[in-house]
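Given below, in the form of structure tokens, are the structures.
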Structure I
Amino acid sequence: MRKSYTCLLALAALASCQQPPHQSPQPAPQGLNKFAETTLQQLYTLQDERKTAELLPFLNHPKPQYRQEAAIAFASVQDTLAIPQLLTSLSDTTTSIRVAVAYALGQTGHKKAQSAIIRHLNQERQPQVQAELLEALGKIGDATAVAFLANYKAPHETALAGQAWGLYRAGLRQVYNAQGIEKAVEWLTAGNAPYEARLAAAHMLARTPKLDLSPYLQQMTTAATSDESAEVRMAVAQAFAKVKARDKAPVLSGIALSDPDYRVRLSAIRAMAGLEFEEVQEAIVAGLTDKNINTAVATAEFLQANPSGVNTSTLQKALEKVEDGRVRAGLIWVILRNSQQKAPLSKQYQELYRNNQNPYDKAHLLRALSADYNNYKFIAEQTFAAPAPVIATYGMEALTSMRQQPDFPKAMEQDFAAIIKQGIASGDVALVGLAAGVIRDPKLNYRDLFQDYAFLTQAQQKLVLPRDMETNIELQKTIDYLSGKEQSAAPKNPFTHPIDWKLVQSIAPDQQVLIQTEKGGITLQLFVEDAPGSVANFVELTSGQFFDGLYFHRVVPNFVAQGGDKRGDGWGSSDYSIRSEFAPLHYREGYVGMASAGKDTESNQWFITHSPTPHLDGRYTIFAKVVQGMDVVHQLEVGDKIVSVTVLKK
């Protein structure tokens, strides 16, 4: 149970009276990075161990650097007990410290800080601090905060960007008002708004749920076709999904056919949901053979999500030109789904599956076969006999997807219930996790069927933690659901992997790593001073050739390319976990983050972003960025091999 806010204030008062850790004056140590200084190691160790009480006194340390680092530490610790002292530190005389404190308050996410942040904004004069406070307000605030943000008169472009990002952060939480939407549209079309404000405004419109942007069709058309930044255009194109007007068909088709950036083209295609196939057929066909594989994949996925009314003869012709296994499987699914002659087609595609030797192509084909319910026995047989984890995982995904279709045949319900129990009993972490997830779908009424859920607790007892934490979380959610609990608390990972400070001290702030892929090299620069634990973990794994010979197992077009999993299906982890590390960094094109199943569950999987992904900020550790080879990143496909990963010598 959380302590009352009065108790929090009392704790803050106590912390402010404590003597800061005593440090004898000594010359700054020389080293490759800032962690040659033992006090900084101590601070980051306390952050890593989530020790609030020991960190709080550093907010009052006479040395500004330590006060700043302590504030940033609380962005990762996220303990509400630190809020009162952080609010006190908003009056620190050093600008960089106030910026760090504002970031930490936003990360902690407690609405009790709202009124204090607004008060500080009314007296703060530094644009950098204003910007961070405004964004923090969007992360924690209610309708009052959004009204403040919408009416705020930004005195500087930096503060204006913070205002825009604040409205975006609030929108992610479904807290918005009409004035804020109008402000976002104004920033996109006024012609004088800075890039950061336009980018935030575009993402606000694209990612705020339940908006109806139909009244802004003309303004959005202007922004999506004329903004100088492809990153703004792609987000506006994505926002067209919220325009409920048929007039958008020619606009989106034009963008999909002509924009020079593939990310904008595929965003336009994704926004075509609800339109008749004939209205956008030319753009769809062009998308399937786009010169960038990500556009082709996104187009096939769009067709799978919107198969009604699709001209299958058109797709049959397109299928003859498609070489990529993932795109081909997507088209097969749509053709099979819409066919009146499913049996002969299913037989043909089953034979295609048998004759294919590539595990990823076989996996995609199992998903394709799920378009015909009568293939369920074939898919189940292949799933439980699969020689490669990726085939089994995709097979179970196909089966669970079939079960969740609205027209699922009632006569098959018992057979599928048995398949799901077989998945739980398999002991395979992916099959167990996927099967557990489908059981708690409220539309399937599995509470009645699985009143005895001992088979779930038995499966949970066989897991090895923290390695199998993602599966453990899925099982616990399902057990809680079947037992009637309204809310489920995710199990927390134990602290198992302290930071290797000796290794950290050997890594330069500009240290580079080369990822050699089948399609070329990608050079990363590591952020050891922002995420020492994550960087040390990555370097340690690299030195042991952990990543060599693995695959990019997940590529989401215009989002991420993900690798680092020995299973090759996204469910593989190590026998330990590391802690999340959040610094005031932002996911832009080519940033590298740690994949996770939730806070403090990271181990060996990582991803590279295709474009700005601000909804990941502060939720996934950023530990590197691409400095060379983004052209390779933009061409990566599922199943592309990581030949080697090498720490480059200075």
Structure II
Amino acid sequence: MKKITSLLCAALACIPLLTMASDPKMNLTQNKTELAAAPLPQSSEAAQKFPGEVQDWHGFEMVVHEDTRIVIPHQEADGKPWVWRARFWGHEPQFDIAMLERGYHVVYCDVSGLYGSPEAVARWNAFYNYLRFEHLFADRAVLEGMSRGGLIVYNWAAANPDKVAAIYADAPVMDFKSWPGINDAILARYGFKDQAEATAYTGNPIDNLAPLAKAGIPILHVVGDADEVVPVAENTAIAEARYHTMGGTFKVIHKPDAGHHPHSLEDPQPIVDFIIQHSQGQGDLAADQIVSDKNFILRSDFQNSRIQFEQQRRGHVAFIGGSITEMNGYRPMLCEMLEARFPETAFTFTDAGISSTCSDTGAFRLEQDVLSHGPLDLLFVEFAVNDDQDAQQDYEDALRGMEGIIAQARRHNPKVDIVMTFFVNENILRKLQRGESTPSIEAHSQVAEHYGVSVNHLAQELADLITAGKMDWKKFGGVHPNEYGNTMCATMIRRALLQQWAKPLSADAQAQPYALPDVIDAKSYIHGRFLPLDALQMDANWTVGVPNWPEENAGAVRSRFKEVPMIYSSQAHAKLTIDFEGTAIGAYMLAGPDAGILRCTVDGEQSQEIDTLHRYSGFNYPMTVMFFNELAPGSHSLEIEILDNRPGPIKAGGTALRVIDFVAN
């Protein structure tokens, strides 16, 4: 049974920012900051994906929502790279504009009055999770810290070194003892008892560079040597010397006669060149040349799908997984390959990728999202990353979800060819480089071997190439691979399939069914399904229909879910009952920042409390929560009650439950 836990950042994401009065010396004139921001008459499709008002910013679309800004490039660069600016939005914007012209998004989240404190870091964590998981921004951001923005840029980077591509800081504050000095605002924001505790503090950016150096983060500073507001000797000079000692890349562009102003450079090209040079990965070979065949585990000749495509001249090909499947990545590349290989075949391509979802959800939605679209001939599946990081599944949970998918597909059509791909995050990558594995890959590997499913072990291929010095993580593009990384994946699959399909095929060839062995785990979700609405009995506190999201005040919700009917309530002690057959019961739901605690009781006997607030609940996070998954076969009845909100000064979550579908096995 997976335990759903909450993090402080999810709670803080909902707390309004209390800005502090700025030090007069740090106020900037606005003559080169914000242009007159008039709403655009019609926003683009890209801008409409973000909540807020769309405005013009230097000829680019900018979406403004509360204390955040997101500026959209005219043509998005491969991998969706981005610059995250801290403080003094719009002032000396030449670097931001130059990066927008290169296809980078530029974003801003105002934490100016928090001075880089833990609360500021928590707010940035929530905003990062929103952009990374909701909008599939690149895993690593280019951080831009101007003046006091140095505090949040460096403190966030030290807490999240794996999420930073490079740092550009301009006359940055690296020690609050230098600026603004130990004052009441610093004492309050950091929670210090007194001046002595603040003076002894060793968590300022100049003290906390080791995680950045270890992660290989390149740093560029632009400073005025005559700066009396944020003296170079007390900030940049100390950081530069320490970072070089640690073996890190740290370049400083000096302006000999300049003070704290003007910031940046009139021509930002040296800054752009440094960022582009140091934040891009290595690797000279093309993506379709760098990969080998050794990490594709072939367990099929794929003649069943070939016979269908060639003889019947039609075919149903489906892709199921998380955001890596949903994004414009390896999936369209393989669709293009199939159409080129079988030009006379009429294909039905089903994209069943849903960001953030794990193999559990896949097993329960397979019938609705894939099998209901007609006989299935070729299936591509990936859930290794989401089972590892989003759901944090153990071996048993990962096996039950993946076995549910594969067994259902083979029972639907015993002749279906299947390719399982192991994509990769940094946790998986590190373990594979050490010769270890993860529960998701171990569980999925056992399912693949048991059912004779071929595996594209892209994760191991990448680990081998990086270990050999032929490739790096940045070049691959991160958890959401860029075009290069997706081409690596598609190439490995394409080679395996085309090699098998190159063999002569007899005129009377017939597709042969795969063996369907006994299940590995009797509690696997091989009968996973959505329950009909008439299985529910609800009191008057529940609503069935499309939520009025503005009135719900429940945070951001993805466009794919905005018009989806749900069963929902925000009333403590609301109850409903579900009658079902099987061994498992759960809910495919959205967990927003107001997600509640449930008391779940089955057959009036077993009872437990489940906190549905997820660590990514800063937005409405789609997930499947299993209430019970090891029941005796037969008829059961489940009662759910929403409990009172959590006690304490900061109430993380609330009393809401929004269910897309109840699930059973």
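Quick note: the coordinates plus some simple rules give every number you see, no bench work behind them. Because the structure is a prediction, the values reported are computed rather than measured. Cβ atoms are built from the backbone, for glycine too; each structure is taken alone.
Figures for the structure shown
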| read-out | value |
| --- | --- |
| Structure with the greatest value (metric Cα Rg over 2.2 N^0.38 Å, for residues 374-493 alone, set I, II) | II |
| Which of I, II yields 1.00 [FRET efficiency 1/(1 + (r/R0)^6) of positions 262 and 590 (r between Cβ atoms, R0 = 35 Å, to 0.05), calculated] | I |
| Among I, II, which structure scores highest (criterion: relative contact order in percent (Cα under 8 Å, 6 or more apart)) | II |
| Structure (I, II) behind the derived value 160 of volume of the Cα convex hull per residue in Å³ | I |
| Read-out log10 I(q)/I(0) by the Debye sum over Cα atoms at q = 0.10 Å⁻¹, for residues 454-629 alone, computed value -0.71, structure in I, II | II |
| Among I, II, which structure scores highest (criterion: FRET efficiency 1/(1 + (r/R0)^6) of positions 94 and 238 (r between Cβ atoms, R0 = 41 Å, to 0.05)) | II |
| Of the structures I, II, the one that -16000 was derived from, the read-out being helix-only ellipticity at 222 nm (-39500 (n - 2.57) for each DSSP H run of 4 or more, over all residues; to 500) | I |
| Entry that produces 3.3 once distance in nm of label points 7 Å out along Cα→Cβ at positions 446 and 486 is calculated, selected from I, II | II |
